[in-house]
Structure P
Amino acid sequence: MKGIMNLTEDRVKLVGYTFAISLLIPPNVGLNIMGLNFEDLPLVLLFVYLFYLKIHDFKKNNFDMFDVYFFMFLTVFILYTNLFVENMGIFNQTNLRFYFYFFLSYLFISIYERNKNNIIYIFDPLSIVMLINFLIVVTQFQINGNLNGWISNNTSGNNPFTSGRLGGLQGGGPNVIGIICAISALVCLFKILSSNENINYIKNNKFNSFILLTSLFNLYLTYSRGSYLALSIGFVILLLMTDSLNKTIKFYLFTVFTILTLIFIYLNPSIFLKQTNRGFLSELGVSNVSLFKGTGGGNYIKSVYKDYLVTLDDETLMEEFNITYSDSEKNNNKKILANSDGPITEGYLKLKFDYKDGYLPRSVISFYYSNDGNEWDQIGFSHTNGAVINLIENDSYFEVGGWGDGQSNDGSFLDAGIKNVIIKTNLETSVYKFSKFRRGLDYFVLTPKLRNVYRGEVKFNDFGILLERPRDYWLALPNNINISKKDFEVIVNLQIDEIPKGNETLFSQSSIFRLNDEFNDQSWKWAIVEGRMYFFWIENVDNGYVNYLGGKSLRSGNLISNNGQFDTSNIPEFDISQFDEITTSHNGFLTMAVEYGFLPVLLVVLACLYGVIKNFQKKYTLELTIFFMLIVQNLTNDLIYSPDVSIYFWIIPMYFLNNIIKNR
C-alpha cells in the first residue's frame, strides 16, 4: 500500500500513458453524461487516483503554500466565471472543463514535484500516438465526421500527399494532432541533443530516431501551419539553449534549417501562402470582449457569430451548434439582409487578378464595386490558394454574361444590361462598348454553343444591350489582349433589376472554340452566386471548373443593392459548410476573454509569463520549449479549450509557479 502512495518514475509514465490513451479514443462516443464520453474516462479515472493520493498527503499534514495559492485561485476563478458573466450556471460544461483541467494539473504537479521526477516521462508515451496515427495514414482509416481519422479531400487515388490530411483519432482535428506530433518530434530531438554523443545516439537509439521521423511525417500530413511554426520555434529555442553543441555547429545547423525551411515553403506554397480568415475572425472576437464581464463559458460562437448564425433555421442551429436566438435577435439581422433588393441598380464591378503577389509565388484574386467608375470599394477581402494560377494563353473569344461554349448551360447566364467592358494589363487596355452601332466592331452577338451570327431580335435601351433570362444569344468579344501570366483587370459596367439570387456568370474566357491547336485547353470565369463573387478556372478540361476562389467565407463580403446603388454587407447569409471556419480558427485566450472578460484572462496570462520568466533556466529547457510551442499554436487555435491537449498546456505553467512558491 505504501508503494502505491509514492508516484515513482513508473507512476509518472503511467500518467503520461493515460494522457496518450485519451488521444486514441474517438470523440463523442459512448456516455454523453454531462458532456462526458469514453474519451474522457482515462482522465477521470486518473483524476480520482491522484485525488486519492492528495487526500492521503493532507492526512499526513503535507500541506504547503502552493496548495493554499492554488485553492485561492480556483475559488476566485469559479466565482468570477459564474457571477461576472451574462449566462450564469455552475454546471456549464465549458466551465467544468476548465476547473477539471486546472485541478488535474495541480494534482499531478504537487505529487510530481515531491518525488522530483523528470517531466519528459509525461511526453514519452506520445510515441504510441505517433505509431497509431502513422497506421491511420497508411490505411487512410476514416471516422464519421470531418475532423478525425484520415480526412479525404474526395480525390481519386491513395497517395497520402494528395488525397487528404491527417485529423487523428482525438477531437479537434488536424491542428490538435499537429501540435501533438510537433511535441513528440521535439522530445525526440531533445533526447538527441541532451546526449553526450549526438550522432551515436541517433544510430544506437533506433526507436527514438524512428519516432522522430514518424512524428515529422505525421506532422507534415496534418498540413497545420500553426503546428509547423510551433515546431520551428521549438527547434530554434532548443538549438540555442543546448550545451551539447558549440557555436559553430549551432550556426551551421541554424543555416541549414533556414535553407530547408525556405525550400519547403517554396515547394509547398499552397500550405503556407493560402488565404486565412484568422485575422478577420480575430477582429470579430476582439469587438465582443468586455473588460470585466463575459458572455459565459461556451458562448463564444453564439455571441461573436450571432449576425451570421441567425440566418439559419432554428432546427439547424440546435442540431449543429446547440444554440437558440430570440425573435428580436433574428429580426434585427434580417432587416440588414432584406435591404439587398431595391430599384434598378447601375454601376461597375471589377475583377482584379494579380499573377504574382509581389515577391511571393502566389496569385491573388480581388473583387470591387463602384457606383461612378472612379472610386472603388473592395467586396470582402482578397483571395488566394497560395499558389500561382497559370491561365494558359488563349486566343478564343471573351464572353460577357455566360452561355457561350456550353460552360454556362445550366442557366447561369446573366440577367442585366451591359454598357461596356474594359480589360486592362500593365501594357495595354481594351475597351468594348455595347451600343447598337458598335455591334460587329466591339462585340459579336452569336448563337449558343455555335459561332453563327444571331439573326433574331436583340434588345437595347439607352444604357446598352440587354441580356435576358432565358435568351437565345451570347456576347463574344474579340480577343485582342493577352492576359496569360500577367496582372489584369476586368471591369463590367452593368445595370440590373436585383442582385442575382442564383449563379450568374459575369465574364469568362472560352476554351471550346479552337483557333490554334497549341492552346485553348484552359478556361476561367467570373461569377456571382447569391451576391458573393467567385473566380473559377480549369486546369484540366476533363475535370471542369473544380478550382475556385471567393464565395462562401465570412471574409468574402456580400454585394447588395442599397437604394439603387451597389453596396456591400459583411454579413452574408451563413451556410452550414462554413461550420469548420467558425469552430477551428480562434485564439484560445481571445476566446476565453470573450467568455469570461478581459481582466481574469489577463491575470492568467501574466501569471503564466511570470512563471516562465522566473524559471528561464537551461535546466528547464524542455519545459520552456514545449510551453512556447503551445503558446504559439494557441494564438491561432484555441488549444486551451481542446480536451485533448489542454492538459499538456496547463501542466507546465503550474509546474513553474510551483517552483517559484517553493523557492521562496
Structure Q
Amino acid sequence: MTFVRVALDVPLPRLFDYRADDASLADVGCRVVVPFGSGSKLGVVVGVTDATEQPVDKLRAIEAVLRDMPPLPADWLALCEFCSRYYQHPLGQVMSFALPPMLRRGKLPRARKHKVASAVSLPTLPTALPEQQAAVAAIASAHGFESFLLHGVTGSGKTEVYLRAIDAVLAAGKQALMLVPEIALTPQLEQRVSERFPGAHIVSAHSGIADAARARGFLAALDGSADIVLGTRLSVFMPLPRLGLIVVDEEHDASFKQQEGLRYSARDVAVFRAKQLDIPIVLGSATPALETFHHALSGRYRLLELNRRAVAEAPPAVRTVDTRKEKLQDGMSAALIEALAVRLERREQSLVFLNRRGYAPVLACPACGWVSRCRRCAANMVVHLTDKRLRCHHCGLEAGIPKACPDCGNQDIHPFGRGTQRLEAALSERFPEARILRIDRDSASTPTKWQALLAAIHAGEADLLIGTQMLAKGHDFPRLTLVGVVGADAALFAADFRAPERLFAQLMQGGGRSGRHDLPGEVLIQTEYPAHPLYRALVEHDYNAFARSQLDERQMAGFPPFSYQALLRAEAKDMSASLEFLGAACDAALPLAGDAVALYDPVPMRMARLKNLDRAQLLVESASRPALQSFLAEWNGLLHKLKAPRDLRWHLDVDPLEY
C-alpha cells in the first residue's frame, strides 16, 4: 500500500498521512484534495512512502490529485522546508503562503498568450563608468554561489549594473529574479526593464496584482517561459527552473521583512536560495543594512563599490541648520524658507521631507490635558484636516474631530505637532504661487493615485513636494535640487537600537533625490544636535564611518549582527493573560536553553495595546545561530502543547526587526 505525506494549511507543526489507492497518481509536488475533519482541504504532497506511523485502518484516502499544472519542483519544496524550519512556521502554511491565492484554492487562471515582439529594436545602452564595468565583470566572473554587496552612492547607476548582469544571464539562456522593497517602485522599474529587454517575457509579482494575473505569472515562471521576474518580497518564492541570478535592490529596506503570518526576510531567503541553486546574488544599496555590511567587511560577501554618481558631477551638498538658535516659522527655519524661495525663482523643484503624515500628531486640550488617544491602541489618533477626521495609523480606527474637549468641555482644543498636511497648509500660505504636491499614504492611497502623482512631478507640474519616506528611495526627478528635512531628531534617542541606522538610511536616501542630473543639489537638515556623529557622517557622505561606529557599539552591547535573536510574542484581551502565557513558555524553555541561549523576562511590547489586544513579548538570544535554531526547534514543539486562553494568540519572530 502507498501512503502520501501532505502539507496542509493548518497552524500545526506536522504533516498528515493519507492513503494513495492509485500509487501512480501520487507524485511529490502535486496539489491534492484530502478529507480533513468534516470537510476537505487542498494540500501539497511532500513525500510518498510505503510505511506510516499512523494506524492504517484509520487513514483516509486522498480525494483528488490536481493535474492541471506541473508538480511543484524539488528546489521549491526545499525552499519552503527551509523557511518552515528556520522561521519556526508550519510547512503547510508556508506553502499556502508561497502559492498564489487562486492556485491554493485549486483553480487555474484563464490562459492568455504572451505577446512576443515581432521586430525587436535593441535600445542604445548608456555609457558605463569604469566602476560600473568592473562591477558587471565581477558578477559575470562568479562561478556558482557568491554574494555580492553592490554599495553605490545614490545616483551612481546601480540599476545599470543590475541590467547588464541580467543581460548576461539571459544571453546564457537563464532566468533572472529581481526584488524591490515596495509595490510603488515596481511599475517604473518594470518600464525600464521592458525598454531594456523588449523581447523578454517579464513577469511582475506583488500583492497589488489581481489573483488571475498573479497565478499566470507563477505558472509562467514554473514552466520556464518567463525570463525575468520583478517583484516585492513574495516573489522570492516564484519557481524558476532556469534561475541564473538574483538581485535584491535597496536590500537594507525593512519592507523585505514580513511582519505577520510567516515572518520571513525576503533578502535572507534570497541568499539561501542562491546558495541552494549555486548561483550569484547581488545585494544593492547606498546604505546597506549593518548585517550585510558586516558580512562584506568579514569577507563573507564580496564588496563592489560605486563611489561616483553616474550623471551628476558631485553628490548634493549637505548642511545642518541649528534650530536651537532661532524661532521656527511653522516648523521651518529661515534658511529652509529662503532656500525654497530661491528654487521657486529658478523654477526648480524642492522636497520637504517629514516622515509623519496627517495634519498633526495629536489633538490636545490645554485646560485639562486631554489628548486624542486611540481607544483600541496605546497610540494617539492623528488629525487629518482634509477629511476632518481623527485617524489611528496603527489600527485604522476613525472618529470625527470634536468641537470641544470630551473631558472638560473646553472649546479651545487645538492640534499639537506637525504632519504633512499641516506643513502643506503652511507652505501654501507662505508661497501662494507655488504648485504644491503632498505625497504620503493618504494622498497616494492607491496605485493609480500614486502613478498620477509621479507623472505630475516628472511633467514639471509641481514646484514643491511635501513627502514622507515614500519619496526617499528609487525615484529620479531631474529638476529636484533641494531636500529640506524637518523633525528628524526624535529618532536619535529612540529606544530601538536600530533607530540610528534607519534614520541615517532614510536621510541619505531622501537627500539622494536631490541634484541627480546636471543641476547641483543641496540638502538642509534641521536639527538641535548638529554635532551629532550621525549628522556629521551625512554631511561628509561617509556611510563607512557611520556603519563602522554603529558596528562597534553593537559589538560592545552584544546586539545583532554579533548575536542572534528571536521573540515570542503573545496578545490577548488582558495583559495578565499574555504575560502569564509567556511566563509558562519561559519556564518550559529553561531546561532547553543551557549556557548557549539567554532568556529575558516577559515584558509588555512598546506598542502595548493594538486593536483591543494587550501585547507582550519574551526575547531569546544567543551568540550562535545553530544553538539558537536548535533551541527554537525544541521550544516550538513545547509551545504548541502549552495551555492558553481561547482568545490568546502567539507567534515566534526569528531575526526580529521590530521590538
For volume of the Cα convex hull per residue in Å³, for residues 77-308 alone computed as 122, the structure of P, Q it came from
Q
If helix-only ellipticity at 222 nm (-39500 (n - 2.57) for each DSSP H run of 4 or more, over all residues; to 500) computes to -9000, which of P, Q did it come from?
Q
Going by mean count of other Cβ atoms within 10 Å over residues 197-204, which of structures P, Q comes out largest?
Q
At a computed 56, 29, 20 (semi-axes √(5λ) of the Cα gyration tensor in Å), which of P, Q
P
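For structures P, Q, calculate relative contact order in percent (Cα under 8 Å, 6 or more apart) and state which one comes out highest. Write out the running numbers ahead of the final one.
Values: P: 16; Q: 11.
Checked P, Q; max of relative contact order in percent (Cα under 8 Å, 6 or more apart) sits with P.
Just so you know, all these numbers are worked out from the coordinates, no wet-lab data involved. On a predicted model such as this, the values are computed, not experimentally measured, just so you know. Cβ atoms are built from the backbone, for glycine too; each structure is taken alone.
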